[in-house]
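All of the numbers you see were taken from the coordinates with simple rules; none came from a lab. Fair warning: this is a prediction, and the values are worked out from it, not measured in the lab. Cβ atoms are built from the backbone, for glycine too; each structure is taken alone.
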Structure P
Amino acid sequence: MPVELTRYGVPGWGVGEIWTEGEVLVAHDFAFGSERANEKVGGGTAHDLAARFTAYLAGFSDDFRDVEIDAAWNTPFQRAVTETLRRVPRGEVVSYGELAALAGYPRAGRAVGTYCAGCRFDFVVPCHRVIAADGIGGYGAAGVEVKRALLALEGTVL
């Protein structure tokens with residue numbers, strides 16, 4: 001089955017790209033700060049997911065737990081972190097070290113940070129909910145202000 005691409009824009013937030021293979025999310029990337037009108041490429045269920053992401057950024061609650069992701073490339077550690085992080089509820093945060101321990105790898109806080117920095121499933125794997133033990137921590141190229149905005153959207157102020 002071919003991989004399909006859907007591009008979408010969310011005014012005030014940026015532009016997203018969703019790659020799907022059938023019902024499986026292969027990757028989702030969101031470029032914060034860039035705006036473009038909704039643009040659909042291909043067909044399939046990705047358009048529905050784009051609508052859900054757009055609604056999420058408008059403040060609607062969605063945990064995306066029903067979205068199947070392609071984790072075939074993940075190591076056992078990455079799978080454990082992904083599964084554990086997807087269970088962190090909206091409005092709550094967990095530190096890198098706490099997430100590592102909850103995932104069964106108690107001394108892997110830095111590895112959790114590395115995983116989150118390279119995660120290709122924005123919103124579906126809510127890496128913005130992972131914070132440093134002494135503050136908010138980073139959020140890759142998007143920056144700390146985007147992380148703060150996503151947390152504020154969910155009712156958490158740091």
Structure Q
Amino acid sequence: MELGIISDTHNKLPDEIFGIFKGVDIILHAGDIGSMDIITRLNQIAPTKVVYGNTDIYSIASVLPSKLKMEIEDLNFLLIHNIGNIKNFSWKILRGDYKPIPDVVVYGHTHTPTFSRYSEILFINPGSAGLPRGGYPASVMKIQVVKGKIIQDQLIKLGQH
């Protein structure tokens with residue numbers, strides 16, 4: 001199963017996303033969407049799972065969850081916008097705040113692309129697809145999941161295709 005991972009669109013969805021995510025089975029959007037039109041457009045590519053972020057207005061936040069748990073190919077995923085720092089969030093997971101314990105946490109907020117393991121939990125942040133800050137280029141990720149394992153991951157910098 002191939003997943004497209006996106007976050008922090010801030011109401012900007014570059015046209016190249018349609019080609020990059022073409023053929024993915026599911027899209028995960030980790031918040032700061034900007035408008036529901038972004039989700040409508042992503043759903044044209046593949047079914048999209050979404051959480052709201054801190055900049056999403058009430059009309060978005062009132063209809064979307066702040067966190068979403070799902071199982072994909074025998075892995076437990078947690079989709080959430082802001083985790084604070086990885087070390088402290090891992091501690092919250094391990095003390096039982098999130099059950100089932102996620103194998104993979106997909107988050108956004110920082111605009112910093114991340115693909116790292118801490119306390120046996122994989123943390124994935126695709127960076128920001130729209131209006132990135134901190135000197136990072138706009139980016140998204142794609143991963144392939146097969147039978148409980150991520151067999152491929154790819155950070156894709158936007159505007160370079």
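Some values worked out for this structure:
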| quantity | calculated |
| --- | --- |
| Ranking P, Q by relative contact order in percent (Cα under 8 Å, 6 or more apart), the structure that comes out highest | Q |
| Among P, Q, structure where Kirkwood radius over Cα pairs in Å as derived comes to 15.9 | P |
| Computed -9000 for helix-only ellipticity at 222 nm (-39500 (n - 2.57) for each DSSP H run of 4 or more, over all residues; to 500) - originating structure among P, Q | P |
| Computed 45 for percent of Cα pairs over 19 Å apart, for residues 18-105 alone - originating structure among P, Q | Q |
| Parent structure of the calculated result 2.9, given that distance in nm of label points 7 Å out along Cα→Cβ at positions 10 and 90 is the read-out and P, Q the choices | Q |
| With Cα Rg over 2.2 N^0.38 Å, for residues 58-97 alone derived as 1.33, matching label from P, Q | P |
